[in-house]
1. If mean count of other Cβ atoms within 10 Å over residues 103-110 is calculated from each of P, Q, which structure is the one that comes out at 15.9?
2. If you rank structures P, Q by distance in nm of label points 7 Å out along Cα→Cβ at positions 151 and 175, which sits at the top with the largest value?
3. In terms of distance in nm of label points 7 Å out along Cα→Cβ at positions 135 and 167, which of structures P, Q is highest?
4. State the single structure among P, Q that was used to calculate relative contact order in percent (Cα under 8 Å, 6 or more apart), giving 18.
5. Here FRET efficiency 1/(1 + (r/R0)^6) of positions 119 and 335 (r between Cβ atoms, R0 = 41 Å, to 0.05) has been calculated and equals 0.40, so which of P, Q was it run on?
Structure P
Amino acid sequence: MRIAFLCKRRYMGKDVINDRYARLYEFPRQLAEIGHDVLVACVGYQGQEDGSWEHKTKRGRLRFVAKGIRAPWVPAMVAYPAQMLARLREFSPDIVIGASDIPNIVMAAWAAKKLKRPLAVDLYDNFEAFGQAKLPGMVRALRRATNKAAIVTTTSEALARYVRETYDVAGEVVAMPSTVDARVFRPRDKAESRRELNLPDDALLIGTAGGLHRAKGIGELYAAWNLLKADVRIHLVLAGPLDGSIQIPQDPRVHYLGELPHERIATLFSALDVATVCVLDTPFGRYCFPQKAYEILATGTAVVASDLGAMRDVLADYPTLRYRPGDASSLADRIRRQLAAPVRARVPIMDWAELVTIIEPHLRKAAR
């Protein structure tokens, strides 16, 4: 098949093309590895350079075309859909996939209609909870575009259920969770990991990595730390970007490692005794799939997570590893239990090739 894939260029702080990072790269790449001809049209909201690239694959073809949105902003944004459509006409896809955010899904639906081709939509989060959704008409546009899709893939079964119940989708809705690179996220020696990060050898280390933002639930871990810090053996370890919404606890036993490279996040999780996944009970939190949950599980580190949405599904067999969202005492209690008698969740984690191989027949069926 010839597959067009529309998405933004910057995703989770990474450049999709240059960093070859996670879902927005792996979904089209694995389709190309199966043997398809895939063209990824990336829009650079931050004004990244225009250009075209081809990445080597074993069987198919994987090409990227990118357009950066630069001043004057409004004319550039208005011109982009027509420019993208002209490129797709030249490519002549069998199916158009819209991904990454509301504008790209709406553009994909428009392009698919113009080209008289089937539409697929990939929802890596509940986009209704994104800032874009606050603009008038955006949620309605998202739902109208999505309900025309022959297939919708979602990042969690919880989000799939929500889409089935509220979007009136004409086609299939299939959960395809984001996953991890097993070459990076794997069990490592704890003592060696601590030495690499200059962390204390003999302490009980709890912590997390990711956006240390109030909206992402880090406040729940900070509140639990206040209940745990009386035990002088326990240290809190944090890594990730700050946004000024909440301050890191000031204490000699709190270790902030800054923003670590992706590979070093695996080292951090291996260094911890207990890693946490704190998700707020919000429209975003109920339907998101925290990728770091799989990152933690893949390293074999003990975990404690919110009893909510995707994490409730992933840890369905491990109720003692889930805490009540918004309840710092519940989180602190679960952490104490994990420190005293660690329970390591055995959860099967498929790699990107396996996941996309499962989804590919649905796309092929839609493109007939």
Structure Q
Amino acid sequence: MKIAALTTVSGPYVVARYSAFANKFTQTSLFLIELGQVSSIYPWKHPDAIPPYQRIILSQQPAELQSSLTLFKGIAKTLDDIKPDVVILCGYAIPGMREALLWSFWHQKPAVLLSESKEDDASRIWWREALKSILMRRYKAALVGGRPHKRYMIKLGIPAEAIFLGYDVVDNDSFHPDKLQYLPVPIEKRYFLAINRFVSKKNLLFLISSYAEYSKVVGNRAWDLVICGEGELRPQIEQQIAQLGLKDAVHLPGFLQLDELLPYFAHADCFIHASIQEQWGLVVNEAMAAALPVLLSNRCGCFEDLLVEGINGFGFDPENLQELTNLMLKISSGEVDLQAMGKASLEHIQKFSPDYFAQGLMQAVEYALAHS
């Protein structure tokens, strides 16, 4: 069986997932088609190791900067050459995926959708949802992140029995505390850790404001705050930190590749994800795989599947500043067993592994082929 999977760019997440699939199902021929060498949104580097599948890069230019015609020509030629039995598409709105769906429809090859969309990601307009439902009928099966994503796909018209779970996973082993414990300490003080793009939906100005209130209460006993990432809001974030007098307490290391992030995971005391809009939040998987307690916005797509309230962390309303402040106070008070919470995170995230992705994807592929 030949499987062609399309992705915008091949970073650590993609490599871990498809490597697990190729290693588990050796009877298949997997072709990973990367629409661009890099992404202007997520500048991840491809790991150095040679993957156990065939890797095809269509362009040195990011997919989001290529025209629809260029994408269609490159995708069509590549798929014509491969002649896959099934096509796997990551999302329905990403550049290149609609073009590949058109190819699959024209050649009568089943398409499997990978999706992490949920209903409350954005304002939903009825006529757009109606058009989306028509588009969904072109997919024979779907692999989604978790329960809220499955509910949304059902609402859009994909049969429940055609939807499988396991899309949103990371290479848990890379973050295991046994592998991280000897990494250098990046910050001498204890600290909360956040990792985000510096864009509005990540809610970082709210996080810093909440941290400022926490710091006022605790004084010189306050933990520091480390926010890894980069983006358009950096000047505003730096200005806010300066205005609040937090330059010595809030650290901005910038965008870091995976190996550069590991020391921060290794020595953090708690992970915070405060997004006001988030399809899933893979950094939460990483934090849990590093055995960290988590403070998690209830708007995150992973909230329902990954957070066990009071066991591996706590949830909060990302518009309620005092609620997050109180949770920071609680976590750093010494009254919470952080080690037990971290252990619970590590145990819970084991289900969400690359092998979980591989099994779910094969179930979706087999269903799509059986119902074509």
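FYI, it's all coordinate maths here, none of it is from the lab. Computed from a predicted model, the values in this text were never measured in an experiment. Cβ atoms are built from the backbone, for glycine too; each structure is taken alone.
1. Of the options listed, only Q reproduces it.
2. Q
3. For this comparison of distance in nm of label points 7 Å out along Cα→Cβ at positions 135 and 167, the top structure is P.
4. On the way: P: 15; Q: 18.
The correct label is Q.
5. Working through the options, I get structure P.
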